[in-house]
Structures are given as C-alpha cells and as structure tokens.
1. Ranked by volume of the Cα convex hull per residue in Å³, for residues 165-228 alone, which of 1, 2 sits at the highest value?
2. Comparing FRET efficiency 1/(1 + (r/R0)^6) of positions 205 and 325 (r between Cβ atoms, R0 = 30 Å, to 0.05) across 1, 2, which structure shows the greatest value?
3. For the read-out distance in nm of label points 7 Å out along Cα→Cβ at positions 69 and 245, a value of 5.9 was computed from one structure; give its label from 1, 2.
4. Ranked on distance in nm of label points 7 Å out along Cα→Cβ at positions 173 and 213, which label among 1, 2 comes first with the largest value?
5. Out of 1, 2, choose the structure whose coordinates give log10 I(q)/I(0) by the Debye sum over Cα atoms at q = 0.14 Å⁻¹, for residues 269-380 alone equal to -0.62 when calculated.
6. Given a computed value of 21.3 for mean projected area of the Cα convex hull in nm², which structure among 1, 2 does it belong to?
7. Please state which of the structures 1, 2 yields -9500 when helix-only ellipticity at 222 nm (-39500 (n - 2.57) for each DSSP H run of 4 or more, over all residues; to 500) is computed from it.
8. Work out which structure the value 10 belongs to, where relative contact order in percent (Cα under 8 Å, 6 or more apart) was derived from one of 1, 2.
Structure 1
C-alpha cells in the first residue's frame with residue numbers, strides 16, 4: 001500500500017506523557033505560498049482553521065476548509081491532485097484511525113504533508129502516527145494557536161536557521177519621535193543583545209537614519225525597492241551601510257530629485273530577503289497609511305507605536321490600536337512608547353489618562369530632555385553613546401529587552417553584596 005502522503009519523515013520528538021499540548025504564545029514563522037486543504041468533522045475545528053487562515057502568518061497561503069473528515073478527503077482526491085498540505089480530522093481512535101489514514105495515503109501525491117487532528121490523547125497512537133510519517137498530530141479541541149504553530153513547524157527548516165523578526169516602528173503623529181525610538185532601540189538590541197540588526201528606513205524622501213548615525217551611503221533601500229527581484233544576499237551586503245559591529249543601515253536616499261513609488265509586492269520581497277539574512281529588522285516607517293505601509297505593520301512580528309501625550313496623538317493612536325485589534329487578533333497589542341513626557345509649559349494628557357483611553361499601558365515612558373536628544377541628533381550619535389546612564393537610554397534598553405523577550409540583568413557591581421558574591425563564585429570555581 002502506498003504511503004506517498006507521508007513520504008517525508010517528521011522530527012522524532014515525542015511528548016512527555018501525552019500527545020502534544022497547545023502553545024499559548026504564537027512563535028510561528030510566516031508560511032510560504034502553499035495550498036492547504038482541510039477536511040473536518042467538527043464545526044469548532046473548522047472554525048479554528050478558518051480563523052487561522054486569516055492570520056498574518058498565513059497571508060500567502062491558500063486555505064480551503066471542507067466538512068466530511070477523511071472519507072470526504074479520500075473521495076475528493078481520487079479525481080484531484082493533492083495540495084502541499086492536508087489537514088484531516090477524525091473522530092475514530094486506534095486502529096480505525098490508522099486504517100483511515102492508509103486509505104488517504106493511497107490517493108495522495110508524493111510529498112504531500114499531513115496534519116492529523118484526533119480526539120484521543122494517546123501517546124502510543126501519537127508515536128505510531130509519527131512512525132508512519134504523519135507530520136503532526138493535534139488533540140482536539142484545537143484553537144487558532146494550535147493550527148498556526150503546527151503549520152509553521154512543518155515548514156521550518158532547521159538547517160536554514162531562524163528567520164529574522166520584523167519590528168515595525170510607527171508614529172501616532174508626524175514629529176512624535178518614532179524614528180528616534182526606532183534607531184535607539186535597534187542600537188540597544190545590537191549593543192546589549194549582540195544580535196545582528198538592520199534598520200530599514202522606509203521614509204525614502206525624508207528619512208533621518210543616515211543623519212542619526214552620521215552615515216551618507218551612496219546606495220540603500222531605494223535601489224532594492226526599484227528592482228526587488230535582483231536582491232540577494234550578495235547585493236544586500238553591498239547596499240547595507242555598517243554602523244557598528246552588529247548594526248547595519250538600509251538607508252533612505254533623503255532626496256527630492258525623483259518621486260518615490262513603493263509597491264506592496266516590492267516592499268514585501270525586500271523585507272523577506274533582509275529577514276532571511278539577519279535576526280532583527282527594525283523598520284522605520286513614515287507617518288503614512290498607504291497599502292504598503294499597512295501591510296508592513298499588519299504582518300510585522302512586533303509593532304512599536306510612538307506617541308506624544310496630546311489630544312491629536314491620542315486620537316490617532318486610538319485609531320491605530322483599534323485597527324490592529326481587528327487585523328491582528330492572534331498577536332499581542334503594540335508596544336506603546338510615550339515620548340517627550342513632561343515638556344515644560346506644555347499642557348499634556350497624563351500618562352495614566354492616556355493609557356486608560358487607549359486601554360494600553362505604555363511599555364516605556366521617555367521624559368523630555370532637549371539637551372540630551374538635541375546633542376545626540378546634532379552629533380549623529382545614539383543616546384546610549386552620549387549618556388549610557390540617562391533615563392532615556394535605560395528606557396530604550398528596556399524596550400529592546402521587551403521586544404526580544406529578554407530580562408535585563410542588573411549589574412552586581414553597584415550592590416553591597418557584590419564582593420561577597422564574587423568570593424562565593426571564586427570558592428565554587430576552586431572546588
């Protein structure tokens with residue numbers, strides 16, 4: 001009997017005492033352009049798959065959900081070629097489920113991958129399904145997280161290494177300091193986490209990333225967007241401008257000689273190439289709401305929304321947060337960076353009232369400090385380089401650690417217990 005549907009052996013991981021459990025935090029990569037056919041027996045399962053199909057990570061995949069389970073799948077594929085991935089649900093257990101899967105294998109093409117959804121939490125059944133080549137087994141009831149994680153795991157190639165994360169930085173209003181937050185946070189990720197970071201300055205005519213890092217590159221992101229099909233690892237390396245050991249700049253031209261038209265497809269292609277080569281891409285977005293800008297924001301792994309505590313910023317921030325709630329149901333809300341707080345003689349909305357109106361607590365609150373930020377801007381330096389001990393530098397480090405889900409280690413040198421801890425370490429080492 002042919003087992004073509006399960007020709008590719010999955011990873012031989014086994015659950016501890018039961019079948020795989022659901023993941024509460026989505027850590028999935030974007031899914032490539034594949035066709036997915038789902039055949040369900042339970043309405044709730046079908047609804048979960050349908051909701052998952054609208055998630056940003058499955059934006060490129062074509063998903064079709066039908067009822068009828070394995071019987072319907074066998075009937076359908078007798079006269080049709082099988083897709084890249086089949087998701088099937090069965091209410092049966094044990095040998096009956098295995099026999100159903102064997103019937104499905106007989107009508108499947110070589111290379112088709114399979115996710116099985118069952119209603120039996122049996123580790124022996126799970127192991128037998130993996131032995132037969134089923135790529136993943138999920139125990140019902142399923143939710144959106146289960147579906148997205150399982151599909152992403154199948155199309156994750158451990159030999160290629162992790163795909164980089166995209167953090168999109170957007171301002172609630174022009175001039176609120178989103179670019180400053182982006183550049184300083186990217187610098188903190190590179191400097192304190194030792195991760196390779198690329199800043200993609202998408203404000204082509206007015207971008208300030210080059211000025212902020214005292215760089216004047218001849219080429220940059222506009223060249224890549226003009227011919228995205230040519231961009232590869234070699235060309236990317238030529239177009240990037242190195243700012244530090246771990247930080248590179250994909251600079252905007254910052255000129256008005258030609259009008260810049262950015263297409264949604266070219267923007268997607270360029271960011272895909274960048275994220276395939278570095279762990280972090282910090283996208284500095286202009287204050288626009290175009291098709292391509294919306295796509296970058298909606299499909300980003302993380303979003304940082306910068307706002308100043310006034311009424312216009314509050315209104316715009318509220319609109320952006322509401323939009324993201326509807327378009328990113330399976331993602332955490334954006335990180336709110338409340339900037340330029342406490343400007344002298346300026347009436348402003350309190351941090352508490354701003355957060356209550358947005359129903360979103362600020363991730364960081366950056367105090368107004370004209371001398372510090374002005375000096376950094378004029379010198380083409382980051383806040384960390386001007387004053388590493390300043391409150392602003394601490395806030396940017398905190399935001400970097402939040403994005404990376406790291407916990408900043410407090411220096412022991414400032415503690416009264418530091419000498420004792422040092423002696424304890426030395427004694428343990430000598431043992």
Structure 2
C-alpha cells in the first residue's frame with residue numbers, strides 16, 4: 001500500500017513522444033497523479049517527478065527517446081524519473097541503464113503508475129517492471145486535450161496483425177478495447193469540459209470489439225448521439241476494416257467528419273504481400289472510390305512507407321503510379337527503418353539510404369501537388385471551421401469538417417467555436433486557405 005503522503009506538495013512534469021495515443025495515455029497518467037495530490041510543474045520549474053512516455057516505431061524514434069530522457073534528467077537533476085511507453089516495453093534494460101532513470105514501466109503498468117511510486121528516492125540503477133507482451137490484457141480508457149481544441153479518446157489498444165516490418169504488437173500487446181458504455185461516458189466528460197471535437201485513437205481501431213464483443217460501427221453510432229460534441233474524427237483505420245457500412249454511416253451521421261485516414265504502406269501488391277498486409281491495391285482503390293462517390297469533398301490521408309526490404313525499383317515505380325492514380329489529397333511518407341526481431345529482416349533485398357531518400361522525396365512531391373489541387377477545389381465553398389487556441393502572430397488557424405486548414409485574423413470570441421465561413425485563397429507560406437466571413 002503506497003503512503004499517499006509522499007505526494008504532498010510534489011510537482012510532476014510530463015514528456016510525450018510519438019502518436020496521439022501516447023498523448024492520451026500521458027494525460028491519464030497526469031490525472032492519476034493529480035488525484036494523488038501531485039500538481040503539474042510550471043514551465044521552467046524544477047519538478048519532483050518526471051514521466052517520459054516514449055515511442056519505438058522507428059530507429060529514429062528510439063534515438064529521440066534516449067535524447068529526451070537524457071535532456072530531461074539534465075534539466076531536472078533531482079527528479080524521480082519514470083520512463084514508459086513502447087521503447088520502455090521493448091528495451092527496458094537499455095532504458096534502465098541510462099544514468100538518472102529511476103523506474104521503467106511497461107505497457108501494462110504505465111496507466112497504474114501511482115502503484116509503483118514507493119518512496120520517490122533516486123536509485124543507482126533504474127528498476128524495471130514490465131509484463132510479457134502476450135500477457136497484456138488490461139485496457140484503461142484515456143482521453144487528452146491537445147494545446148489546440150481537440151480531444152483524443154483512446155478506444156482500442158494493441159494489435160493482432162504482426163505485419164513483417166512492425167514492432168507495435170510486441171510493444172502494445174494483443175488487441176483489446178473499452179466498452180461502448182464507458183467510452184460514451186468519457187465523451188460526455190469532454191462535453192462537460194467544453195470540448196467540441198474528439199479524435200478516436202487506438203493502435204488498430206477498426207479491430208474494436210475483441211474485449212467486449214461489440215463492433216466499431218456500434219461505437220460510432222453511439223458516440224454520434226452524444227449531445228454537445230460538434231465533431232468526431234476517426235484516426236488511422238485499416239482499409240480492410242473500413243467497411244462500406246462505416247463509410248455510409250459517416251456520410252449520413254450528425255457529427256462524424258468527412259475525413260478518413262488509411263494506411264496503404266505500398267502501392268505494389270508484391271510489396272504488400274512481403275509486408276504481410278491484409279488487403280491488396282484493388283481493395284484500397286475500392287475504399288477510396290467508395291468514399292469519394294458519396295462524399296466527394298472528403299479528405300483522405302494515406303500512410304506510405306518507402307524503402308522496405310524487397311521494394312525493388314520496379315515495385316516502387318508500380319507503387320508510385322498507383323498512388324498518383326488515387327483521388328486523395330495527402331500522403332504521410334515514412335522511411336523504412338530496420339526493427340530488431342521483425343520478420344522483414346529475413347527478406348534479402350535491401351534498399352540503400354540514398355535510394356530511400358530519393359523515393360521519399362518523389363512521394364512527398366506528389367503529396368504536395370495533390371494537397372494543393374484539393375485545397376484549390378475547395379475555394380469558394382461554404383464550410384464550418386473550428387478555430388484553435390494557438391495564436392501565430394496576429395492570426396488564428398482551424399480546420400474545416402473536411403480538414404482544410406484555414407486562417408483568419410485572431411478573434412478570441414471565435415476560439416473553440418464552430419463558425420460558418422467561405423473558403424478563400426491559398427497562402428503558400430502558411431499552407432492554408434483564408435477564411436472569409
């Protein structure tokens with residue numbers, strides 16, 4: 001039993017790397033510590049406790065994690081340092097060996113952090129508390145607000161897919177989720193806090209239902225009835241799990257935005273097979289065409305990985321041509337990174353770093369062109385924009401329901417409110433369109 005008095009008059013600082021799911025979980029950790037009496041440290045204040053939530057999706061993410069840990073320890077030399085997240089789960093001993101780290105918590109333990117804070121005394125070497133990934137079964141709902149206006153609601157965690165290039169199932173565990181009833185209650189809590197927009201997050205959100213025998217479609221139908229939320233957005237969802245029924249529902253819903261994000265990863269069926277993805281290019285094209293048929297102004301973001309093992313020049317050209325043919329506004333391009341323990345390491349053909357860079361630039365150029373053409377197609381249309389808190393100079397920014405970034409002169413009275421506007425001209429420097437009232 002932890003003596004809660006150790007938290008009296010203590011402060012904590014939080015540092016999050018990686019995905020929006022991590023941000024939601026860091027927020028849940030912060031609320032847990034706050035309920036125990038630990039207040040958030042002010043900017044520049046020396047904290048008593050530092051919590052670092054790490055990512056490990058690429059080798060670069062691991063490097064950033066180590067750099068962040070060392071920087072935090074340097075800035076808060078007397079703090080009790082807790083490191084958690086995917087990097088901590090995958091390489092706990094490496095993290096524990098960093099001078100100044102006191103506690104390393106795995107995926108199962110991080111959302112019960114208070115349980116593992118005993119005396120807050122600095123340790124000679126970090127203590128490691130993790131679970132074997134295949135034993136991770138718990139799901140703790142979490143919701144966070146970003147520094148703008150959106151809330152991120154964690155609805156699912158873990159993944160059962162085991163794609164050949166990915167370590168996430170080893171870091172996050174098997175697929176599991178919260179109940180619809182609990183998640184609806186969290187959405188209602190966001191309303192009480194004044195939130196207007198919620199992004200549904202998870203590792204593989206379309207796989208929602210393993211824990212509760214419910215469906216993702218049932219979840220979004222229930223959330224759509226929560227009064228007070230103006231908008232929901234669905235974060236990345238596998239194309240094979242984005243059913244036509246879900247697309248039809250979004251098109252007819254009261255609150256779900258015409259905004260989809262799907263991982264393609266490669267536009268070559270041969271490479272998709274090497275990746276052990278669960279769809280082909282024909283299915284992906286069908287999903288894009290289905291969306292654009294019933295929601296012609298929908299925004300579709302697409303993830304692509306370049307330079308994976310086995311991606312020959314011919315396969316990349318095939319992929320590039322396929323991507324060019326899709327009616328999508330934006331690509332999120334990632335460069336393949338070798339991850340220890342993944343099946344992809346058994347593929348012999350290796351793409352050199354220079355070629356990876358060239359391929360990445362080629363796809364980013366395609367993305368820039370597609371985004372500009374999409375933005376120009378929206379000029380003169382009437383949209384609803386939610387302006388964000390962040391002020392850049394004398395301007396404020398926000399996004400339309402179909403994710404067009406708009407700007408206008410800063411007006412405090414319009415922040416966190418839905419405004420009717422007409423989409424004006426494009427500002428190349430700010431990569432945004434003017435909001436005209």
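Read-outs throughout are calculated quantities, based only on the coordinates presented, and are distinct from any laboratory measurement. Quick caveat: nothing in here was measured; it's all calculated off a predicted structure. Cβ atoms are built from the backbone, for glycine too; each structure is taken alone.
1. By volume of the Cα convex hull per residue in Å³, for residues 165-228 alone, the leading structure of 1, 2 is 1.
2. Evaluating FRET efficiency 1/(1 + (r/R0)^6) of positions 205 and 325 (r between Cβ atoms, R0 = 30 Å, to 0.05) on every structure, the highest lands on 2.
3. 1
4. Comparing 1, 2, the top value of distance in nm of label points 7 Å out along Cα→Cβ at positions 173 and 213 belongs to 1.
5. Of the structures listed, the value fits 2.
6. 2
7. Checking each candidate, the match is 2.
8. Answer by label: 2.
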